[in-house]
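K.L.:
As structure tokens, here come the structures.
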Structure I
Amino acid sequence: MKRVAVVILNWNGKKFLEDFLPSVVRHSPDFSEVIIADNASTDDSLDFVKTNFPQVKIIRNKTNGGYAKGYNDALAELNHEYFILLNSDVDVSENWVEPIIKMMDADKKIAACQPKILSFSNKNMFEYAGAAGGFIDKYGFPFCRGRIFDSFEEDKGQYNDEKEIFWATGASLFVRSEIFKQAGGLDEDFFAHMEEIDLCWRMKNQGCKIMYCPSSTVYHVGGGTLSKINPQKTFLNFRNNLLLLTKNHSSQYFGIKIFIRMCFDGVACMKFFFSGDFAHAWAVQRAHFNFYGMLGKTLRKRKELKKNISNYSTISIYRKSLVFEYFLRGKKKFSELDAAKF
């Protein structure tokens, strides 16, 4: 059996497979196996794969359970040492696998790692989903080196250092299979968006490291399933952010932080409303209603997770409010944040 499974989740994504599967097959090393995990597609994307790439294995999921369930179902059938969860809208480059596997081989505490994520449409700019490694602030707002909210940096080599991070992007997520399965895989209640942050937080709370490797570079189209202007993406982001904070945050100041976070969400909802983005304002409200409906189940998950946590990780959490830093103090770049507060 080959050591690495490169697993691409597909749902009616023939165009992306036509554009990007050739580079994945061409640039993946001999010790890796390329696999399509299909979420019950109704287009002819699988016919395209079978005709043009017969060496690529296909796993057929029975339903479209989103990113989380789709990967959980497919990965349950695999026993490779490493999994690479790769979005179908990612263009990989030469030598994209080897440096990360070498890094993870050298340190068994590394549970997950990501490459440098640049924009496919503007290859000198960092991309939204991951950039140069993910972090969160004290209230659970995620951000990246190279991308804070909607401000993107040009890649000038400023983040060419290997670094421990808080979360690795699901667009190109390298994960040690044993730890992935021990952690319980991805939380299927998330459906899509931020489930990789939740997974990384759980693994960090169990003493694992999450790393960024700049020697590997991929190019991400982004918005392949849900674009940023889709209210459903707003709904998932706001709801799932509350879910991951509730599940994984330590008891210290937990109630206060949840309250403050909800106040921030209320401000965001009002901003959408007064800007005329009524669908997005309703998406924020709907996210909160849905979160309340899931609260009992989420608290039970929190209680169960707590049994295996001896020390809650604070590594790579920014101990200030990113909202205040960005919107009130004008700090648009990672390098402008207070390094002493990480």
Structure II
Amino acid sequence: MDSLLDSDSQSYSKLIRDNVRVEPLEKGGSGRKYYRLRVSPEQSVILVKYGSQREENRHYCEIAAFLDALGVRVPKIFHHDSDEGLIWMEDLGSVDLWSYRNESWNTRHALYRSAIEQLAILHTRGHIALRSEGHSSEVAPSLQAPFDTALYLWEQNYFFENCAARYFHLTPAVIDGACNRIRLQEIAETLAAIPRVLVHRDFQSQNIMLIDRRAYFIDFQGMRPGVAQYDLASLLYDPYVSLSSAEREALLSDYIILCADADVAMPSNFREIFDLCAMQRLMQALGAYGFLGLVKEKTHFLDHIPTALSSLREVVGRIEGLDGLRRLLDRMVV
């Protein structure tokens, strides 16, 4: 019997080896590992292996089911083995929004608009679906803790610790002496007091896949209640893709129109809140680049610091009460 099992095992291994091509995929700065399993030129699936370090990874599949029911395009989940930390899901290909970064604006605008359309669905329907009495508990996902004052302050400190101090070698005394911590606390409290919707949390060009020029969301396991403008700022101040001021304005206008079509009016301070969210997102991103590049030794993330820093200077320049932070940013020269 043992020899028969060994024979079967060898035959199975040969079948896999001869018929399935495994392609490891590089994907972001998370601890997850991605593989494309290709059985033919037309047939493939994505295998995701995640560890136990981050609880949010276990909720990817239930969030995917929720988004699909909401009308947001996401990959289909074929199987989830939570004990082993394995997910088999639809292969959306290799074309993301980032792939079009060098195309003309006429080409990119339609693609960005598709992403914005999906985002408007999430923002205008997601929190309502969660509150609905008729919403099935089997579909309602487990989410990360909402954005609150503490999380916004954590993002600010993440920037100071891992970018200003770790990467630019500025001392805590210099940082604290330059920055108006009272004003930064006020910004965190202002954002925390705004009514929340569901936000993607990492809405940037490499997390938006395109099939037939239609946007699909991936890497949404960090979804949580937050401010809508945070997702918009993540996309429009994406350090991986440069957008002009006119292009950002066009996309903000697209979003406002789409929300109006859904009977959701924008508040009068919409753009002011957008700038505050852009500041927060860019501080978080710069902190992540410093941490991933220097602590995790994924040095390619350091290449994005100049672009993100330039955007942060621009945004902070429009926010009152941050003269000290502006001067600090001017000291950070790559």
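Only the coordinates and a few stated rules stand behind these numbers; no lab work does. Computed from a predicted structure; not experimentally measured. Cβ atoms are built from the backbone, for glycine too; each structure is taken alone.
K.L.:
Hey, P(r) over Cα pairs in 5 Å bins from 0, in percent, for residues 186-241 alone derived from one of I, II reads 4, 19, 23, 25, 15, 9, 3, 2, 0; which structure?
P.N.:
The correct label is II.
K.L.:
Where does the value 51, 31, 30 come from, among I, II, when Cα extents along the principal axes in Å, for residues 146-273 alone is the thing being computed?
P.N.:
Of the options listed, only II reproduces it.
K.L.:
Between I, II, which one scores greatest on mean count of other Cβ atoms within 10 Å over residues 82-89?
P.N.:
Comparing I, II by mean count of other Cβ atoms within 10 Å over residues 82-89, the maximum is at I.
K.L.:
Assign the value -15000, calculated as helix-only ellipticity at 222 nm (-39500 (n - 2.57) for each DSSP H run of 4 or more, over all residues; to 500), to the correct structure from I, II.
P.N.:
Considering all the candidates, the number was obtained from II.
K.L.:
Tell me which structure, out of I, II, gives 5.6 once distance in nm of label points 7 Å out along Cα→Cβ at positions 50 and 314 is calculated.
P.N.:
So the calculation was done on I.
K.L.:
If Cα extents along the principal axes in Å comes out at 54, 43, 42 when worked out from the coordinates, which of I, II was used? Before the final figure, lay out each step's value.
P.N.:
On the way: I: 54, 43, 42; II: 77, 48, 42.
Checking each candidate, the match is I.
K.L.:
Can I ask one more? Upon calculation of mean count of other Cβ atoms within 10 Å over residues 34-41 from the atomic coordinates, which of the structures I, II produces 13.6?
P.N.:
Traced to structure II.
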